[in-house]
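These are the structures, in structure tokens.
Laboratory data are not the source of any read-out in this text; all were calculated from the coordinates shown. These figures come from a predicted structure and were not determined experimentally. Cβ atoms are built from the backbone, for glycine too; each structure is taken alone.
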Structure 1
């Protein structure tokens, strides 16, 4: 395992010291750094962090979290035309999945990443990739 794609919720829980998932997210980041596993995410993650922050009226916090994400990650994937083509195919396949989750799937498939780390159980419907919570990497 040379690279892991981290979903938005990992970074949000990492930033929230009161979250029950904070410690496992911190342990995941430390583990990746210790084992030289590259941390990847996408521009969609940054957008979701800001969207969440604006909705919760915590824009300053969201901006701080987004900037911290940029410091922590090794690779930030953009949403290009090929990613959108994959996304559109998968939208037809996964009609009940959230659009933003399918964009994350598209990014992974486009960039040949085989594992998404998330607490979002809805990702489990995606058959093309492994979907794991942080603790499964740490065990």
Structure 2
């Protein structure tokens, strides 16, 4: 009987709001990697998660930049693709203690309590000093291997 290599676990990724907005608003130069990452999640190469507070932020910004119908469709699509990480008051309290310049970034970091392997963001510098692994969409795509 042949021994096969164990199947590596599927990475659990917490997707930062900016990565989602890069796709939805087609922000150059980040849209290509961000779109490829969401495609990899759709293909089952990784689990994608989004902190619950990010949903309203995404809706608000997409509605402001595009319109209400586009925002509603975007949120509906995200809810089908990504799992929502519910956040209780303890996560918001924990975010206060992280000492990050931007409280929203602290809430993102606190959302990792759901057991994600890393936070995927293009703004790694915003999370400097936080106790978490941060990767860019491009770095995650490289780890996932050929598409």
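Quick check for you: by mean projected area of the Cα convex hull in nm², for residues 18-57 alone, which of 1, 2 is greatest?
Values: 1: 3.6; 2: 2.8.
Max of mean projected area of the Cα convex hull in nm², for residues 18-57 alone: 1.
Among candidates 1, 2, the computation of mean count of other Cβ atoms within 10 Å over residues 106-113 that gave 19.9 used structure 1. For which of the structures 1, 2 does the calculation of mean count of other Cβ atoms within 10 Å over residues 50-57 return 13.0? Matching structure: 1. Comparing Rg/Rh (Cα atoms, Kirkwood Rh) across structures 1, 2, the highest figure is found for 2.
As an exercise: helix-only ellipticity at 222 nm (-39500 (n - 2.57) for each DSSP H run of 4 or more, over all residues; to 500), calculated from one structure in 1, 2, equals -15000. Which structure is it? Derived from the structure labelled 2.
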